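Read-outs: derived from the displayed coordinates by stated rules, not from any lab. All figures in this text were calculated on a predicted structure; none of them were measured in a lab. Cβ atoms are built from the backbone, for glycine too; each structure is taken alone.
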Structure 1
Amino acid sequence: MCKLISKYSKTGNLKYISHLDVLRFIQRSVKRAGFPAKYSEGFNPHMKTAFGYPLSLGIESIGEYFELEFKENVEPERFIKGMNAVLPKEMQIMNSKKTDDTVSIMTRCAYAEYIINLESEKINVVELQELFKEMLETGVIYNRQKKNKKNKVVIKEINTKEYINHLKAEQINDNKVTVEAVILTTETGSMKVDELLKLIIEKGFNIDYHTVMKVDALDKEMKPIL
């Protein structure tokens with residue numbers, strides 16, 4: 001009996017499938033690859049898997065994580081090879097190791113690191129960096145709307161400095177800027193990249209096109225989970 005923590009990618013068209021679909025996708029792949037996964041007991045047993053903080057729909061990632069328990073010993077190298085043989089190229093196991101950590105993988109994923117590419121006819125990177133400084137130091141307030149269980153719209157004020165740990169803009173050329181962002185992720189919520197992009201636009205920056213890649217999940221010491 002053992003437990004593995006694995007790092008996987010989610011790119012291409014698979015960025016449009018939901019977190020729940022990813023869970024099912026991985027579980028079906030484990031069955032297809034023939035690994036002896038451990039199941040819970042009871043009337044409706046389920047494969048003992050746990051996932052890191054959910055990735056927003058439409059965002060690519062090369063730093064997603066899940067844990068899986070087995071009924072017998074499974075070596076990480078064998079698991080990587082077996083899973084990648086049945087998974088599509090847009091979702092591959094990049095690394096895996098044995099773990100006995102009792103803290104949930106969701107809790108361990110304390111931050112999400114992103115690379116955001118912004119393209120426009122003209123972006124003033126100095127002014128953008130000034131906005132980022134404000135977001136980090138004094139904070140920029142924005143409203144988040146969501147429906148509660150009674151289907152009523154609830155408005156919550158969010159301060160950027162409570163969720164953003166790092167923001168840095170670098171000019172690539174006259175029409176392209178790359179942004180490094182590290183955002184706090186908690187079991188009760190996080191700031192979405194879409195919200196960050198919306199704030200940038202509302203502050204007067206024109207964005208013609210953008211791409212977002214989640215690079216990794218980081219622990220509380222700002223180190224990669226794996």
Structure 2
Amino acid sequence: MNNSVSATVRLLGAGLRALLVLTLVTGVVYPLVVTGLAQGLFPAKANGSEVSDADGRTVGSSLIGQSYDLPLKAGQDGQETPEPDLRWFQGRPANGLGTNSLNTRYDLVLSGATNLAADSPDLVRQVEDAKAAVVEDNSVPGYKVDPADVPADAITSSGSGLDPAISPAYAELQVHRVAERNGLSVAEVRQLVTRHEEGRTLGFIGEPRVNVLELNVALKELVGKTTP
């Protein structure tokens with residue numbers, strides 16, 4: 001019996017030592033090493049890819065799209081969604097986003113797609129309405145948007161609904177409207193878009209794109225410089 005007790009004690013001791021070692025390695029050493037490497041090699045990405053404005057204030061993440069809308073008009077019956085603020089470049093539609101109904105203390109949105117089939121009448125109507133809005137919003141004196149020139153990303157949402165980027169074609173389509181709304185020249189705004197165009201990742205992954213948040217931060221800075 002003494003041998004049995006001794007063996008049990010030895011096994012328990014070995015198990016506790018293994019638990020302690022693994023806890024230190026996986027719960028302390030490994031996280032510290034990974035965090036240190038991330039902070040040393042990729043500090044911006046490790047900290048959420050934050051984007052700051054000219055005043056140094058964090059305005060968002062380059063990985064998460066955000067809306068640029070006008071406030072809801074007080075006393076206007078029937079207005080359920082805000083209108084876009086046309087001074088700014090607009091991102092992709094976010095038709096698949098849901099609203100947070102569990103914790104109403106915070107105004108959150110839920111990532112997601114519409115899950116509508118390609119032949120869904122609801123999806124067809126959404127796309128047609130979005131195209132009409134893009135044509136109307138971006139047609140300004142001296143520049144008329146041709147519906148055939150509206151790119152797909154201007155009228156369809158991404159799988160997450162939080163896509164931070166748009167195609168260079170959609171950014172170019174908005175140039176005249178942004179210039180007119182901000183009192184800038186078309187050449188100035190077009191140059192701004194060109195400076196923020198990104199190519200395919202590693203030269204072959206994905207598509208060329210323009211980050212909307214970073215573009216709008218640069219636009220705000222440009223407007224501030226040109227406003228007396």
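List of remarks:
- Label whose coordinates, when helix-only ellipticity at 222 nm (-39500 (n - 2.57) for each DSSP H run of 4 or more, over all residues; to 500) is calculated, return -13500 (choices 1, 2): 2
- Which of 1, 2 yields 0.75 [FRET efficiency 1/(1 + (r/R0)^6) of positions 70 and 142 (r between Cβ atoms, R0 = 30 Å, to 0.05), calculated]: 2
- Between structures 1, 2, the greatest calculated value of distance in nm of label points 7 Å out along Cα→Cβ at positions 14 and 30 is seen in 2.
- Read-out FRET efficiency 1/(1 + (r/R0)^6) of positions 38 and 94 (r between Cβ atoms, R0 = 25 Å, to 0.05), computed value 0.25, structure in 1, 2: 2
- A value of 4.4 for distance in nm of label points 7 Å out along Cα→Cβ at positions 86 and 118, calculated from one of 1, 2, originates in structure 1.
- Origin of the value 25.6, 98, where Rg and Dmax of the Cα atoms in Å was derived from one of 1, 2: 2
- Top of 1, 2 by distance in nm of label points 7 Å out along Cα→Cβ at positions 54 and 214, largest first: 2
- Top of 1, 2 by mean count of other Cβ atoms within 10 Å over residues 22-29, largest first: 1
- Which of 1, 2 yields 1.7 [distance in nm of label points 7 Å out along Cα→Cβ at positions 62 and 174, calculated]: 2
- Winner on relative contact order in percent (Cα under 8 Å, 6 or more apart) once structures 1, 2 are ranked, highest first: 1
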